[in-house]
Structure I
Amino acid sequence: MSDAPQPSAAEWIERDAAVVWHGFTQMAAYPDNSPVMAVSAEGHHIVDADGERYLDAISSLWVTTLGHRVPELDQALRDQIDRVAHTTMLGNGNTVVVELAEALAPLLPVDDPHLLFASDGAVAVEQALKIAFQYWHNLGVEGRTTYLSFGGAYHGDTIGSMSLGDDGFGVDLYDPLRFGVLRAPGFDREDAVEQACALVEEHASRLAAVVVEPLVQGAAGMQLLPPSSFPQLGDTCRRNDVLLICDEVAVGFGRTGTLFASEQCGLRPDLMAMGKGITGGYLPLAATAASKQVYDAFLGEDLGPRTLYHGHSYGGNALGAAVALEHLRLIERDDVLANVRERGEQFGALLAERVAPLPGVAEVRRQGLMIGVELAPPAAGLRWGRRVSAGCVARGVLIRPLGDVVVVVPHLTTTEDEVELIVDVLVEAIGEVTSSAVQVQLDLSGAAAADGD
């Protein structure tokens with residue numbers, strides 16, 4: 001490394017703002033919101049350009065699972081580079097992609113699956129939509145062109161996945177581009193799945209598929225339903241001959257305490273989308289798994305009408321596949337899912353004891369290592385979620401809000417001490433932001449009581 005002075009974080013932010021456009025970010029305000037400018041990482045921490053360390057309690061937007069710079073994953077990447085970085089999967093194959101598919105297939109809650117690889121979770125959902133649509137066409141069934149999705153759903157930002165998703169995050173701007181769907185209630189309603197089943201019964205003849213995020217609606221602020229709510233959805237779809245698509249992009253690869261959330265829900269989908277944690281956060285990779293029943297409907301004459309005319313340049317990237325294969329091995333070797341369950345229970349107890357009772361906290365929701373702390377600001381526009389998250393970052397814990405829900409999604413290998421630290425910081429940050437508002441409310445209540453006397 002050069003002995004010349006290295007640019008500061010502030011200088012990097014200035015350079016960044018001049019040439020980069022960040023997603024889900026108002027760029028006019030970006031430099032003023034103290035973004036963390038990462039230069040390196042180690043274990044569960046990110047290091048910024050000023051040498052400050054931050055505990056990565058959002059797993060770099062839910063994708064890193066075992067931490068940063070995992071030696072075995074680093075080595076898997078190096079070894080694959082010595083072979084080949086990428087070859088096309090369009091009409092050809094790659095041995096490491098085959099090995100990954102062979103390792104994944106018996107772990108998936110999908111009957112005799114075949115996997116179509118992509119590079120991002122939203123695309124995995126798009127693939128599932130196209131496959132479900134063409135499935136009925138290939139069978140010669142007319143009218144099966146509609147999808148059923150849930151309120152509060154988020155499936156990505158491509159046009160199809162955005163159509164499945166509910167409003168929010170500015171999505172309504174794109175209404176002219178979105179196709180309509182049947183919409184069941186969101187997971188904030190206890191009867192959401194029951195209502196979805198009723199819609200399936202009523203509209204089965206025009207439904208191509210039902211699309212659901214099993215167990216947790218992450219982007220809705222960690223809205224949860226108990227696992228026992230879901231088996232009826234699978235039963236209703238099967239009884240009415242409607243395909244079931246499970247979006248495991250956010251909840252898959254151990255995040256909820258099992259490798260896939262569908263396992264807890266008693267669901268065996270016809271199509272399953274996965275992404276985010278599939279490579280442990282190393283490289284963009286995603287996949288859509290199709291059951292044998294669905295896959296077989298696409299078999300026919302060469303280049304005939306049953307062919308799925310879909311594929312992306314980097315689908316099935318060899319580097320990503322090599323890391324994903326090693327990632328699966330490490331999850332099993334180190335019994336990572338046991339740690340998720342243990343740390344999840346630890347979080348649950350500490351959050352119930354120390355965070356849920358705080359003034360300004362409306363509700364705490366958790367499944368495995370997916371946590372949402374919903375704040376209750378006394379008025380609109382106070383941006384408590386943003387301010388609490390900023391308070392956490394100032395204390396060395398990197399998190400990100402979803403509106404006024406503070407989201408904590410730490411690494412699957414998070415330690416006991418790190419759980420304690422995250423909760424300590426949450427308590428301090430929430431207290432800092434809410435104390436002034438609570439005091440004002442108390443003063444007003446006291447004044448009103450005095451007037452009553």
Structure II
Amino acid sequence: MDITIFSPGIYTYGAMLIGGVLRDAGHRVSLTRTPVAPAGSLLLASLFSTQHLLDPAIRDLVRTHREQGGAVYVGGPVSAVPEMVLGELAPDAVVVGEGEETVVHLVNEGVSGALPGIAYLDGARSVVNPPAPPAPIDRPLPLIPDDIGSQSVRGASAYIETHRGCIGGCTFCQVPRFFGRKVRSRELASIIEEVKAFSAAGARRLSVSGGTGSLYGSSDGEVDPGAFIALLRGMAEVMGPRNVSAPDIRVDCITDEILDAVRQYTIGWVFFGIESGSDRVLRLMGKGATVRQVGEAVERCREHGLRVAGSFIVGYPGETDRDYEATKDLIARLSLDDVFVSSAEPIPGTPLADLAVRTPRDKNPAFVPHTGEYRALNLTESEARCFDLMMHADMFRPQVRLVTDEVYAAYLAEAKKQGRDIRAATELILRYSRTGA
């Protein structure tokens with residue numbers, strides 16, 4: 001069967017993985033980053049953002065392909081709330097959760113009430129079958145596109161999945177809800193074989209995937225430094241240390257041995273999800289870490305000669321002016337090498353999404369008009385904090401970045417875009433929570 005896998009904007013690892021599974025099942029599979037599919041082929045849309053459900057180009061692709069007689073199946077992180085996908089895109093089916101085995105049965109056998117792990121429409125009614133069991137952690141090689149070397153996602157051609165699951169319970173994150181909180185690690189030999197395949201296809205840099213890379217090989221939530229070090233060493237032997245990154249690590253999942261390995265076998269960066277300078281907000285977010293632990297982790301990284309980046313989330317429902325000022329103070333103290341700022345986006349299926357729905361508009365920073373120093377810009381409170389923190393962070397880098405007119409405009413545009421996306425996502429989640437669809 002001819003199958004087109006559409007992954008909007010980038011070749012995600014999940015799309016490449018499903019492509020490899022279907023290729024090895026005997027199908028002719030192609031990957032595309034643009035919303036096109038040959039008439040008559042089976043279209044699989046691998047969607048990773050709530051915004052994809054509202055994208056006119058994606059909606060048109062699904063509608064047109066079905067009108068031309070082609071079947072459309074949707075999978076990926078958006079499947080956390082399959083009723084929403086069915087209601088917005090009306091595909092033939094949604095693959096819910098880990099889909100490596102489910103998608104093969106779906107492609108070969110079609111939609112069935114007896115197939116676990118899918119959802120579909122029966123007239124106007126959404127039908128969600130019982131979940132499929134977790135997929136095996138080992139699998140065929142991904143279907144790697146010839147132009148993978150042209151892709152850059154935070155500097156990497158691709159993110160390699162080394163394990164599934166996370167011990168954390170961050171309220172804004174899908175990972176523990178999608179894959180569970182028990183860590184399942186792949187065999188090292190299988191990962192290295194995959195790294196070699198990516199290298200042969202032209203990948204320029206590979207990164208370890210997951211919110212906590214150092215959890216690879218862990219057991220019962222305990223970090224296994226030896227397994228993670230062997231992973232980095234093996235990847236570096238294939239790619240070269242300057243072409244490997246392992247940035248995403250929890251502040252409470254580092255050891256001296258791990259940090260030495262990051263320095264020796266990678267580009268030498270660590271990326272922490274810091275999120276807030278307020279312990280109160282960190283508790284609301286379910287981070288499981290404190291501001292003190294953040295400071296200690298950053299200091300340890302510097303002692304090992306590493307550069308440190310951090311992400312921050314503003315506008316979390318319940319965040320006060322005092323909480324926000326604490327975040328600004330923390331950024332000033334840490335003097336991070338790079339900072340990423342986001343407004344709190346409710347991802348369907350997460351506790352944050354439930355909180356966003358329950359929070360009245362006049363108390364939700366994503367909707368409350370900003371009345372402070374940026375009031376002339378017509379921003380919400382969340383947008384204003386996002387914009388302000390981007391500029392604030394530039395003042396406290398080891399090498400100060402000047403906020404030129406161009407940078408100012410770019411930060412303002414990004415803050416406004418995030419605000420629009422968050423309000424659209426909130427409205428979408430609210431609509432389906434009201435209808436009970």
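Readers should treat all values here as calculations from the given coordinates under stated rules, not as data from a laboratory. What you are looking at is a predicted structure, and each value in this text was computed from that prediction instead of being measured. Cβ atoms are built from the backbone, for glycine too; each structure is taken alone.
Assorted remarks:
- Read-out volume of the Cα convex hull per residue in Å³, computed value 141, structure in I, II: II
- With FRET efficiency 1/(1 + (r/R0)^6) of positions 106 and 370 (r between Cβ atoms, R0 = 30 Å, to 0.05) derived as 0.75, matching label from I, II: I
- With respect to distance in nm of label points 7 Å out along Cα→Cβ at positions 274 and 306, the largest value across structures I, II is given by I.
- Value 5.4, calculated as distance in nm of label points 7 Å out along Cα→Cβ at positions 26 and 330, assigned to which of I, II: II
- Highest-scoring label, criterion being relative contact order in percent (Cα under 8 Å, 6 or more apart), among I, II: I
- Source structure (of I, II) for Rg and Dmax of the Cα atoms in Å, for residues 242-385 alone, computed value 16.8, 51: II
- Origin of the value 0.05, where FRET efficiency 1/(1 + (r/R0)^6) of positions 74 and 202 (r between Cβ atoms, R0 = 30 Å, to 0.05) was derived from one of I, II: I
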